[in-house]
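The structures considered in this document are given below.
Read-outs: derived from the displayed coordinates by stated rules, not from any lab. Everything numeric in this text was worked out from a predicted model, so none of it was measured. Cβ atoms are built from the backbone, for glycine too; each structure is taken alone.
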Structure P
Amino acid sequence: MARTLSLAEKLDLLFQYGESRGISPAYRTIADATDENANNIRKIHRGENTNPGLKILTALVRYFRVDLAYFNCQTKAECQAYLAKYPAEHELDEIKLRANGMSEAGLAALRAMMDIVRKGEGLPPFESSEDK
């Protein structure tokens, strides 16, 4: 049976994920980007703070461009599988470039297709900021 990861180990995987995507895992860089304290981030990463507040965890996942549900993973394999579902920024840029110049009808067809794929992959329906 696989061992359950500590918060520090989950954060270490998140740092590795970010670094592989070109996101700096440097404490000071994260702190500056999130308005959090670099020392607090270091303590969580080193396992010295095992019960940080929701505010700092939310800031960390926002910085690394994942969602808070990441911290629900239990094992290394689960955490890695969870992170693997997030496309790299360059993949999203490619989608944007391919859609550039399409008509509104073409863009509507792409949105409909993406909704079908999201449903097929068991993802929740997309809600734009305009829908909220």
Structure Q
Amino acid sequence: MAVMRLSRRLRAERSDETLGLSQMSALASLMHGPLSPTALAQIERIQPPSMTRVISALETRGLISREEHEHDKRQSVIAITEEGRSIIEEDRVKRKVWLVEIIDMLSDEERHALREALPILERITNS
């Protein structure tokens, strides 16, 4: 429950509340580089038809661009635009500021316990 509440609290710190969580997540994934719609759907763990809707919404807002695949003209490659990148960076800053303020209120022992738990949480989220 604590992890879900923390996640919900971090979502409340979003910089652009007009974007859905799936849209923000897809944009964040594209910060690492262009991807095919299929690869993006796999990373985001959603079905391709759902990713098609996410991509369409992001493209309409100018947050991503779509280009032909270099080697396979039947496929497209999705990349984040500068406007999309700005939203993600602003979002990360806003959430980080909130999190730093909260962590600064913790005792040294509590901060140490969080540092010890981080590798475990990362392993859980990556499984």
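A value of -17500 was computed for helix-only ellipticity at 222 nm (-39500 (n - 2.57) for each DSSP H run of 4 or more, over all residues; to 500); which of P, Q is the source structure? Let's see the in-between values first.
Working: P: -17500; Q: -20500.
Computing helix-only ellipticity at 222 nm (-39500 (n - 2.57) for each DSSP H run of 4 or more, over all residues; to 500) on every structure in P, Q gives -17500 only for P.
Quick check on the output: 5.5 is distance in nm of label points 7 Å out along Cα→Cβ at positions 9 and 105, derived from one of P, Q. Which one produced it?
Details: P: 5.5; Q: 0.7.
Of the structures listed, the value fits P.
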